[in-house]
Structure I
Amino acid sequence: MPPTGGNKTVPASWRNQGLLVLLTLMYAENHIGRQIIAVMVEPIKREFGVSDTAMGLISGLAFAAMFAMLGLPAGRLADRLPRTGLLAGTCLLWGISTVLCGLTGSFTLLVLARMVVAAAEAPVAPAALSLIADLYPPHRRSVAISLFSAAPTLAAIVALSLGAWVVETWGWRTAFIVVGTPALAISALLAIGSREPQRGRWDAQPSAPRLGMRESVRALWAAKPVRYLILASALATLGGTAFGMWNASFLVRSYGLQLQHAGLLAGLVGGISAGLGVMIGGWLSDHLAGKRPHWQLFVPLTGHFVGLCSLATYLLWPREVLLQVGQLPIPTAMIWCAINGFFTVWWMGPSFALLTVLVPAQNRAMALALQTLIGTLLGVGLGPVLTGLISDRLQPTFGNEALRYAMLLSCCTAGAAIVLLDRVRRHMNRAGLPATTRDATVPSAATPPR
């Protein structure tokens, strides 16, 4: 039996590391499927004759609708069933439904196919993060979760650079088929080569009683640090998703770049900087919070503040070229895009790691599902479509520059996330909870908040 207790550690086995790699690859696949829509906006609009608002629907609201229906039941399943088997089945369904997106003959069928993809994705984040919490002890969890959370940035590089080339060369339908196929192999590896770890193996607190789904949600939402942490993460997701969805189109419209060049810049600059940032943020949190607990929240607060300032600078920077690489003009503003990408993701590892500590193992996947649900509804559901709607409304006044000002929405969400994280810090201090995952012994989610 593996050791238990919050302060005991053992070297991570190759099997643990291998499972983390598989989970990260699966999560990257999911986000490639989401983000490649960003370089499909223009060709899909031309083929089906739809508006920016409609494209916001296909990339966001239709996708998020299935999360609203299945997110919490999926989290409950992850708390009850073997998580590796659950993930193997959902990964198989995801791969098949993504391929079907490339075979649709109308915009309506494409929307419906995207909803099936969303249904297959619903259990992924809560089940995977719950697994990681049982693979690694609390004081190493931010780094492990940061590596997992780097998957979307890896996806951005693939989707916005290589994906843009595939879309421009062979079309958006072929791109969907190419994206969906590797999920079949990942599903087989999860089913055959992974082993379910003991649930709650690192928890110092005694097992909490199992609650019904409504009771679990009610108890989680009543705990103010949990509530504000989930809302802060959701608002950060809203801004980040809206920015990622529209950044390539922004470069096309405001800087006159070709779609392939815009996707390459958005993917490489944004993806590489964010990939480094999410891992540095997790490492800083684990390293600094072990000595000074307040850094568990100060790391994401710092990232949000610097990200907000650099994003506003990027969007409002005048149109000028820094250098020319072959036929690719690189705008000076991409420096600020890189700075924003690096800092704006510092919240991910520390926030998810803190959430896994604030709730007991028996309700952990449910808490993560609640976070994923709200983050998807606000981020994936509302972010892209709201930005598209604002862009459409500003079009008569600003023309092609309308999207530039619509994307400033992401700055507002970063400011709101800062306010909410500060509330998390205050409530944890008031309740006497340590703001670190190293020594935390956290009461059950069913315990009434102070």
Structure II
Amino acid sequence: MNGITTDHRQGNRNKIIISGIILIFIIAIVIFFLSAKPPDKIVYVTTNGSGDFNCDGIDDQVEINKALAYVAENPEYKNVYLRGPGTYVISNSIFIGSNTVLKGDSTAVIKLKNKAGWKEEKPLIMQMDSAGNHDIIIQGFEINGNHDNNSDKSNGQGYYNLIYFVNSENIQVRDMYMHDSHGDGLKVSKGSNIQFYNNRVYKLGHDALYVIYSSNVGAWNNNITCRTNSGLRIYNTNHVKFHNNIINSEGEGGAGIEVQQSDSSTIMDDIEICNNLLNETNACGIWITGYGSEYSKDSAKDVHIHHNKFYKTGTDLGAAWAGGIVLNGFQNTLIEDNFFDGCYGAAIAHKEVTNEFSAPGSEYTTLVKNNIIINTQPSPAAGKGYAAYNKLKNTHSFILENNCLSNNSGGNYLYANSTSDVKVDPGFVEQVSKNESMKKDFSWSEALSAGPQRPY
């Protein structure tokens, strides 16, 4: 009897354990399904009549804005999707609200109408709330600024910016093709958490990315051809990283990257520029300038420029600011492990581009170390082809350490000097770059591998 009772009790225990496990499993499944986020619903816009909103090639912003307004009014929706192939011709701005994704096929094109006649600072795409919006993604499609069919407006004067946000945060613009405008690609003023990446930008009328009085900005993996101004630009903006971009020009435009400080009340002490290719830019590859009224050196300092490749930057022979890097008015800039090849005028120069960009005060120092600087070429306006040129010798100074120098047509220094830089024979760096065994023992292998860390 005792054995039977024991077996019976053991059986009950097993049933209880199994029932408990099953109950826990059921509870876990219920919790999972209750907590799982349902997929975001999508509103489709098309040009072929198959969408939720359908466009006909005339005033297409009307239907697009209706779709975006519907998403803004219905929280279960987040995405507006532009189907391609198709061209959406707009005669007025597109307005996007918070917590919204405006996405499209790569064959979907938003195009400004011919002879639009808009006023200044009226963009193609802008925020819905004038006080600011947040958590916006613009992704995947093409924007055509229709430059040549709006020839009554001038470039760089605020006309037809493609995307413009004010007082907004958490903005992403990615995987876009943006081209042929009179203004900026993405312009942001007084914003934060701005991401601009994986975009192809061709011949805009101002900057591809222009960020003003903002913070926490990243731009990476963009291919940019400049026309009027720069590729990437920040103005009185902090906490910035520009990396893995390819920026060039076709005989037009200014610097590849611009960093500007002109307001004594703003701080710019956390800026990193790395792993970019600056290729045949019209003016210098990178321009850094602090100017205007007196400001503390602690408010414009510590820019870190490293592992970039500068190839034949400064092709405009009439530009005094041609070259690799041109800078003034920033303290303790660190330039290291970059590769300068064939820059015009000077690879690195302290200069004021014009009197407007005059830096207050003196005793600015720039540290230049472990760079490769070769084949610098003469430029009638920018210099005879120096590795380092200190045109502001009364107020700025270079510290030059362990740079590899070769075949710089104007000599290695003007108003600068070094006791630790190393001169090598012409062609030696090119020889090392083609020989894996020589690379292993090359003291400037970091600079030799500079440039985007992606195929290009």
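Every read-out reported here was derived from the displayed coordinates using simple, explicitly stated rules and does not represent laboratory data. Everything numeric here is computed off the predicted structure, so don't read it as measured data. Cβ atoms are built from the backbone, for glycine too; each structure is taken alone.
Assorted remarks:
- P(r) over Cα pairs in 10 Å bins from 0, in percent, for residues 190-269 alone from the coordinates reads 20, 51, 26, 3; which among I, II: II
- helix-only ellipticity at 222 nm (-39500 (n - 2.57) for each DSSP H run of 4 or more, over all residues; to 500) from the coordinates reads -22000; which among I, II: I
- Winner on mean count of other Cβ atoms within 10 Å over residues 118-125 once structures I, II are ranked, highest first: I
- Which of I, II leads on relative contact order in percent (Cα under 8 Å, 6 or more apart), largest value: I
- Among I, II, structure where mean count of other Cβ atoms within 10 Å over residues 126-133 as derived comes to 27.4: I
- Source structure (of I, II) for semi-axes √(5λ) of the Cα gyration tensor in Å, computed value 35, 24, 20: I
- Calculating FRET efficiency 1/(1 + (r/R0)^6) of positions 70 and 382 (r between Cβ atoms, R0 = 41 Å, to 0.05) for structures I, II picks out I as the one with the greatest value.
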